[in-house]
Structure I
Amino acid sequence: MVILLTGGAGFIGSHLCDRLVGEGHRVACLDNFDDFYDPRVKRRNIREAIGRGEFELIEGDIRNNQLIARIFRRQSFDVVVHLAARAGVRPSIDYPKLYEEVNVQGTINLLDACREYGVKSFVFASSSSVYGGNSKVPFSEEDRVETPISPYGATKRAAELFCHTYHRLFDINVACLRYFTVYGPRQRPEMAIHKFTRLIDGNEKVPMYGDGQSMRDYTYIDDIIDGTLGAIYANKGYEIYNLGESRTTRLSDLIRMLEEALGKRAIIEGLPEQPGDMPITYANIEKSRRKLGYAPRVSMEEGIGRFVEWYRQNLFP
């Protein structure tokens with residue numbers, strides 16, 4: 001297959017690039033290397049892919065319609081895998097217009113290009129943030145999701161709706177993947193596991209928002225890539241899939257696991273709960289198991305150990 005992968009130099013995208021190229025697919029990686037975190041980290045993520053004949057790096061922004069048109073005119077794609085996004089719940093509260101421009105308008109730009117150039121398969125990286133303050137757990141793809149509690153979650157839900165509209169109007173097969181707190185090697189530096197590891201290792205204060213009882217469904221990167229590949233290969237119609245481990249970990253327990261893996265005690269700084277943060281995320285993955293053959297295998301304990309080992313080998317901020 002020939003695949004356009006947006007956000008391909010990021011955490012999840014670079015792992016997906018490696019797997020796709022390794023399986024013999026041709027990948028055009030579109031990334032704008034923005035300054036949300038150090039662009040050098042992203043360039044390091046794809047250094048093994050660069051130079052391989054099956055991989056092409058295109059530097060540019062999904063908001064640039066002229067660039068997107070040029071990309072689609074010069075090459076035919078079997079599938080577009082759209083991971084590029086402005087990430088993060090808390091910063092989205094300060095910059096909602098930017099998040100709307102990138103996450104909603106950018107998605108529409110790509111869907112429009114698929115319509116115009118006849119690409120019939122689109123895989124979209126959504127987020128568990130669309131579930132908002134949903135009190136019913138585990139979260140199911142059938143749950144109502146009209147009340148996200150952050151601009152980030154709202155933009156992901158809006159993009160899902162546009163994906164559905166383009167499927168109905170233009171017969172584009174769409175898979176929307178609701179990722180649940182992905183972690184592992186190359187995780188973004190501001191995400192909790194990477195940030196806490198760095199702070200504990202450096203004997204710095206670890207911010208713990210609330211009472212430490214918030215719970216997340218942490219999902220190891222290899223499992224997420226397996227599920228994403230399943231969606232790419234099985235993409236038909238319009239489907240939403242939860243991709244999580246289907247197990248929750250309390251914030252306080254996460255910190256304890258990191259302490260054990262690092263062999264150091266955390267210096268906890270208690271802070272108030274943050275607006276936009278969800279009290280729990282917890283994925284029902286029965287649909288993904290049934291339709292994608294999705295079967296997460298890496299436990300939280302094993303995944304934390306793998307991450308800390310990678311961190312020690314790399315040690316970059």
Structure II
Amino acid sequence: MQHQSHRNASDIKPFEHGLWLILPTWARDMLILMRIDRPVGWWLLLLPGWIVMPVAARLYAVAPATLLWLMGLFWIGAIIMRGAGCIINDIWDRDIDPLVARTSTRPIADGHISVFTALIMLACLSGIGLAILMQLPLKAIITGMAALPLVVIYPLAKRFTGYPQIVLGLTFAWGVLLGWAAFDIWPDMRVIWLYSAMALWTFGYDTIYATQDMADDIKIGIGSSALSLKNRIKAAVGCVYVLVVVDLICFAIVVDAGWGLAVAITITAMHFFWQIRQFDEHNPVMAGQLFRRNRDVGLILTAGVMIDYAAFHALIS
């Protein structure tokens with residue numbers, strides 16, 4: 001019966017349907033440990049890199065085949081490293097997760113996967129991630145390695161600060177720096193505008209996400225931006241989203257973006273306005289839905305920069 005509750009703990013249950021049922025239970029537990037059943041996480045890790053890469057490719061006249069190859073590497077890398085990050089998080093939180101309703105059925109928390117097994121999985125995923133990183137130029141390898149302290153520190157941040165989402169924002173936005181360096185170019189001040197936008201965006205959507213755990217977090221005594229901003233969350237996230245749009249506009253100006261990114265930023269601003277209108281910190285189901293809709297924001301911005309890149313490539317072809 002414990003294993004059945006493991007399957008019914010969320011409204012996201014792709015492992016209960018289709019081809020996933022062919023897998024043995026232990027294999028599904030490992031995929032759940034990597035959060036493969038919750039793909040929005042790797043999308044949100046991937047998209048900052050995807051947003052910056054077509055911009056760099058346009059500015060430095062990179063061929064489409066090279067751009068698509070690098071974007072493909074980032075896609076695989078995001079899935080692998082998000083899985084590794086989740087394992088690190090769950091090992092650190094193995095004493096906390098059983099006390100939180102939303103996380104109590106994670107494989108380590110409910111005893112389906114041991115810490116030793118999780119460490120073996122982490123080593124395997126880290127090896128795959130390193131192999132992918134080694135396909136990139138030295139500048140990108142150095143940039144990617146520089147993010148490791150943030151990856152390790154984030155799971156601990158909620159124990160020492162009321163704003164762990166700041167650390168998460170700095171971590172997830174690192175894809176901007178890595179995506180630029182993937183073209184063998186050191187990130188410069190132009191990229192900082194987008195890095196800031198992605199870090200603030202992450203802070204905003206994860207603050208919405210954290211409202212689901214406020215009651216449990218209070219009992220356990222851990223911090224989150226949702227708790228720190230309680231009763232002011234809507235206004236605070238609204239202000240953060242305004243800053244995201246301002247940063248995006250500044251980035252578009254300094255990289256001489258075309259109409260594609262301009263339209264994408266406009267749609268993004270409208271989407272943010274809709275999110276804030278819909279948000280209710282006392283409605284955890286809505287919070288989860290709004291959080292997942294942020295994948296659409298990233299895809300809209302990616303589409304915008306891809307349109308600009310395609311228009312540029314058509315001109316020089």
Structure III
Amino acid sequence: MTRRSFVQWGLGLGLLFSLRELAVAKAGDPLQWASRTLDALGTTLHLRAAHEDMARASAALDAAVADIRHLEGLMSLFRHDSQIQQLNRDGVLRQPHADLLEVLRIAQQVSRRSQGAFDITVQPLWRVFDKARAAGELPPTAEVMAARAHVGWRRVELRGDVVALAPGMGVTLNGIAQGFIADRVRARLLQFGIHHALVDTGEFASLGQPQAGREWTLGLANPRNSDALLGRLSMQGLCMATSADDQCTFSSDRRHHHIFDPRTGYSPPDIASVTVLASRCVMADAITKVIFMAGFHQALAVAQKWGVQAVVVSKQSELRISPGLTLLQG
């Protein structure tokens with residue numbers, strides 16, 4: 001399995017957004033655009049920001065990249081020395097960084113409110129399915145149930161100076177970290193006086209506009225045909241995150257994939273993809289999984305309960321969109 005495909009599982013890229021109409025500034029526009037592209041968390045990240053002073057825009061992006069590298073060192077499952085890897089190896093992490101504690105606490109809040117639909121302790125399920133896939137098989141039910149016995153967000157102990165797991169447990173932040181990082185990057189850009197930007201960490205956060213009179217608009221790929229778009233979504237100053245079943249599958253029919261229901265040990269049966277728009281990217285990222293667990297027919301009701309907007313695609317390619325949200329064509 002490639003690093004790219006792992007991140008698409010773990011961090012919930014799902015529907016492949018393609019950046020559309022990232023407009024070049026018009027002649028006479030005082031804004032100067034700068035960009036950065038980097039590999040982090042097993043995927044490629046893109047940052048684009050504007051300021052009247054190009055040096056200011058560049059300095060802001062450099063600071064944002066430093067933030068990304070810092071957070072990657074805490075949360076990445078690809079770095080042997082990351083704090084989350086240390087936790088999974090040893091079952092305990094002493095003196096965790098405050099940023100890691102923050103994202104762990106957010107995860108627990110979402111788990112509590114969703115009654116366990118979102119759970120960062122599904123890593124044992126991933127290990128079982130990934131091992132079976134390497135052999136060209138699906139894991140036996142008994143192995144899945146044994147792994148599920150080690151899943152449970154309430155058994156993650158958080159104190160100011162230590163994080164501890166019950167024996168056999170494992171944690172992944174891949175369902176929330178990209179959103180958390182996007183929020184952090186956006187905040188950093190604002191500190192530098194940047195008011196027009198697009199942050200792509202696999203999930204998206206925006207500031208301002210790509211040019212006067214236009215909105216940031218992203219193409220939404222069809223989860224059953226990655227070369228086709230379902231349509232385009234205006235970000236409306238919000239953040240956008242997607243989870244889908246087509247990026248890391250354990251069976252050709254996509255019945256078994258990287259998004260696990262912590263209550264059953266298996267993938268939710270009837271949703272192909274969920275896209276969420278929310279004011280915070282960390283919440284958009286996490287809530288895509290909550291909606292997945294709710295099922296296609298309850299998806300929009302759950303989105304409304306959480307105060308977000310959503311686009312949901314069923315396994316049969318049926319589409320549902322939150323009231324007031326428009327999927328643009330063309």
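Where a number appears in this text, it was derived from the coordinates with a stated rule and is not lab data. Every value quoted in this text rests on a predicted model; they were computed, and no experiment measured them. Cβ atoms are built from the backbone, for glycine too; each structure is taken alone.
General remarks:
- Source structure (of I, II, III) for helix-only ellipticity at 222 nm (-39500 (n - 2.57) for each DSSP H run of 4 or more, over all residues; to 500), computed value -23500: II
- Looking across I, II, III, the calculation of distance in nm of label points 7 Å out along Cα→Cβ at positions 213 and 277 that yields 1.4 traces back to I.
- Entry that produces 66, 47, 37 once Cα extents along the principal axes in Å is calculated, selected from I, II, III: III
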